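Take a look at these structures.
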Structure I
Amino acid sequence: MRIAFTTLGCRLNQFESDALGRMARESGHEVVAPEQADVVVVNTCAITHEADADSRQRVRQVTRRRPGARVVVTGCYASASPEEVAALPGVALVVGNHEKESLIERLARLAPDAPRDAAPVVHVRPADLARRRRVAALRPELAPERSRAYLKIQDGCDYRCSFCIVPSVRGRSASVPAARVAAQLDELVAAGVPEVVLTGVHLGTYGRDLEPRARLDALLTEELIPRLGASRLRLGSLDPHEVSGALIDALERHGGARLCRHLHLPTQSGDDGVLRRMRRAHTSGDLKELTGALARRVPGVALGTDVIVGFPGETDAEFERTRALLESLPLAYLHVFPFSPRADTPAWALHEAEPVAPETRAARSRVLRELSRARARQFAARQRGAVLPAVVHRARHRRSGMMIALTDNYVRVAIASDDDRMLGATARVRIERVDSDGGAVGSFVRA
């Protein structure tokens with residue numbers, strides 16, 4: 001059977017699509033592009049209503065462009081709204097997040113001669129709210145299309161942020177045992193993957209559900225860093241209050257070639273009143289203290305954050321406190337999102353009571369996106385002249401034809417080179433100049 005995968009949403013979804021592709025090949029199937037497929041698996045997102053709409057649009061695109069293919073829908077939108085998904089024309093199978101491990105097996109049971117308008121088969125269980133549950137035993141793809149491979153170490157979330165639907169579609173926090181994480185990292189290192197990105201819904205809660213309890217910093221320093229070989233590790237998102245002193249110690253000691261000097265710290269707001277309405281577990285002071293400590297102890301570290309603007313009830317004064325805080329911090333970039341009301345969350349009722357006008361949300365987004373562009377330019381400019389460890393993308397830039405290298409501290413560097421052996425390889429690069437738009441241009445530094 002020829003199977004294709006198309007993915008929306010987060011790194012965790014991308015890991016799971018890659019892992020399903022590996023499972024498909026090991027089961028004797030061929031993984032191909034969507035236009036060549038007998039079956040197309042759409043791995044969906046549901047973080048906002050816009051993500052729901054994007055997921056529906058992707059399903060419609062697949063059925064329109066490959067009308068003879070069977071369409072399988074999985075992921076968070078499938079878990080959140082299985083009836084809506086099943087009603088989409090052309091869908092043959094709906095598989096929830098908790099059933100992904102059995103997706104390839106279920107796919108094989110589809111009758112090849114079933115009518116295309118037959119009712120789809122639906123396999124979706126409600127999110128498991130029990131204290132402990134097993135993480136699906138999906139194994140990472142050893143030859144990813146990208147130069148980086150994702151390694152899932154955790155799933156689910158125990159928090160109840162007022163704007164977030166993730167706990168209801170992913171379930172409670174569950175961690176992959178350290179021995180399994182280490183074995184999967186060994187596979188990736190042996191396969192020559194230059195960079196491994198640790199991913200999960202909520203990395204900072206890693207190990208709390210295990211017996212005995214474990215910690216992310218201990219997993220890194222005791223299990224993963226010693227077995228890296230020529231590969232390097234990059235961390236996914238961590239809430240500010242979850243970055244331990246031991247984790248900062250690890251970045252200070254191993255930052256560079258082994259552990260990327262890069263942390264993404266989703267804060268969502270810089271105003272404590274808004275943070276309370278969001279039900280976030282940190283304060284603006286936590287973010288200020290943490291970023292200051294990281295900048296002092298880990299030279300060259302790239303720090304980024306997520307910000308939601310126009311959260312229900314956000315006043316001009318609250319937004320100004322957010323803007324002022326972010327402007328004062330040593331950040332390299334911001335990911336800015338105008339608030340999008342999501343049904344079945346507490347923030348939906350807040351939005352109905354105290355909505356922020358769409359034009360106000362848009363204006364505030366523009367302010368912070370301009371701040372992000374300025375910070376990205378400034379951060380890249382500070383790296384000018386530095387020689388940095390990097391991983392080169394497997395494909396050249398479409399328009400310029402230049403190679404693109406990603407430094408350990410998250411600077412994308414364009415390099416003019418005819419040496420195709422560098423594609424997908426580790427390298428040392430020198431940043432020579434930074435364009436007005438913040439793009440860095442550099443060269444390879446040979447040993």
Structure II
Amino acid sequence: MLRELGVLFSTGLLCFALFWGVFSAFQNQTFFDDTLGIVAHSYERTDTETGFNISENATPYVEVTQEKYLRWDAEIFSFIRDRNYVFEEEFRGEVRAAFFPLFPFLWKTTGLSPRGVSVLNYILFILSMALLFAYLQPKTPIKNKSKLPFFIALITLPTTIVYHIPYSESLFMLGMTVVVIGVLKEKYGLYFFGALLLAMVRPATVFVLISILAIEAFRFLCNRETNALIKNSILRGTPFVMGYLLVFIIQWTTSGSWTSFFDAHQFWASGLPENTWITDWSVEGYGMNVFSIFFIAIPACVLSGKIIWEHRRIKMQKRDYLLLSSLLYISGILIFTILTSNGNIHSLFRFIMASPLFYIAAIVLFFDFEKSAVDKTKLLKLNTIFIGLCIFMLAFIALMPYGGDIFQFKYLGMLLLVGYTFFGMNYKRLNRPFGVVVFCALTIMSTVWNTYLLNMMFCNGWTFT
């Protein structure tokens with residue numbers, strides 16, 4: 001296993017080097033004009049008397065500075081790192097409590113710069129991914145021809161930009177990875193520690209707890225063992241409850257209020273949409289968010305129901321337990337977004353596809369799919385479903401006034417995700433040279449897209465998360 005972890009981790013570092021090599025190349029005006037500048041653009045923010053304007057321009061990627069990393073949520077995390085949860089009108093004091101303390105605590109403890117903690121985040125991400133691969137498929141050796149390419153695909157997806165910036169997703173990945181190992185190895189201490197970390201990373205982890213408790217309730221309905229339901233629910237839920245309690249205590253000690261989190265959450269919970277239109281914060285994010293709805297969240301709802309039905313009389317194995325909890329989490333995020341977003345789907349891909357639950361489901365389902373990929377009937381059914389989802393997604397985009405023409409660079413992230421999905425389903429039927437070329441093209445274009453999003457952040461353009 002150590003050799004496998006080493007190969008996967010080293011591959012992740014090579015992808016990191018590729019990412020920054022591409023970013024550096026696009027900082028050159030001539031190279032940018034002759035390549036990406038032909039189809040894309042940069043952003044520029046200018047202050048006005050009433051606020052600011054964001055315009056598109058043809059400048060190359062900007063110079064990387066520490067200050068440019070402190071945009072959007074990263075700025076709020078930096079304020080928590082420096083000022084805790086003191087309630088004040090400046091430094092985003094009114095909303096800080098919506099962000100949990102574990103990541104800013106790690107940032108403060110390490111003393112790293114914004115760029116330094118971003119590098120640490122990426123290292124934690126690829127380490128967590130390597131561990132998930134090793135433990136979720138311990139009997140699949142690294143020499144398996146599809147394992148390494150699949151790992152590369154997952155760590156370079158167009159949605160992985162959040163692991164290159166000072167956000168809390170990497171700690172979410174690490175905490176959930178520890179939970180997975182604890183469940184697979186039946187080591188409650190590991191599960192407890194991982195779940196405690198999860199609870200202190202971000203509020204969305206409550207959906208992990210709800211998913212786990214829902215599975216325990218399902219087991220009770222199947223077996224009618226009341227004692228087992230109570231015991232398992234307490235064991236599974238205790239570290240989460242303790243973690244959330246610690247968060248509220250930390251927030252209370254510096255803000256003076258036990259309700260600071262709920263007060264801050266008011267700024268985001270907008271309720272049901274007032275009309276049938278869907279909006280977003282940027283077209284770049286919108287495309288990936290729509291993909292998350294049609295190709296990830298809706299199928300997760302259907303598949304979770306299928307798994308529950310199949311296991312009503314069959315004992316659920318550990319991998320099925322983890323898969324179902326992941327699918328229920330994704331389903332819960334979709335339902336919550338519908339009920340609270342007021343029609344604005346910003347950040348949905350971040351909560352779904354940049355979460356460890358997505359990666360757990362993807363890893364389990366992919367390697368299970370490999371066993372039946374040679375079955376032409378099953379593959380035909382999957383391709384039919386794929387085409388149907390594409391039609392529904394494109395119809396949705398056509399009906400919504402937001403987003404504009406799909407044939408523009410801003411939709412590349414969504415199109416790449418569609419391409420990855422189709423390639424992953426059919427790669428075994430492609431001849432090797434052509435398959436390698438397609439895979440390399442997807443990887444390089446996805447890397448370019450992620451550098452484009454990072455430059456978008458540095459320019460303080462429209463947010464994609």
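Each reported figure results from applying straightforward, stated rules to the coordinates on display, with no laboratory input. This structure is a prediction, so every number in the text was calculated from the model and none was measured. Cβ atoms are built from the backbone, for glycine too; each structure is taken alone.
Brief remarks on what is shown
- Taking FRET efficiency 1/(1 + (r/R0)^6) of positions 2 and 82 (r between Cβ atoms, R0 = 41 Å, to 0.05) as the criterion, the top structure among I, II is I, with the largest value.
- Looking across I, II, the calculation of helix-only ellipticity at 222 nm (-39500 (n - 2.57) for each DSSP H run of 4 or more, over all residues; to 500) that yields -10000 traces back to I.
- For 0.05 (FRET efficiency 1/(1 + (r/R0)^6) of positions 122 and 426 (r between Cβ atoms, R0 = 25 Å, to 0.05), calculated) the corresponding structure among I, II: I
- Structure with the greatest value (metric mean count of other Cβ atoms within 10 Å over residues 210-217, set I, II): II
- Which of I, II leads on distance in nm of label points 7 Å out along Cα→Cβ at positions 258 and 314, largest value: II
- Structures compared: I, II; top value of FRET efficiency 1/(1 + (r/R0)^6) of positions 154 and 202 (r between Cβ atoms, R0 = 25 Å, to 0.05), i.e. the largest, recorded for I.
- Read-out relative contact order in percent (Cα under 8 Å, 6 or more apart), computed value 10, structure in I, II: I
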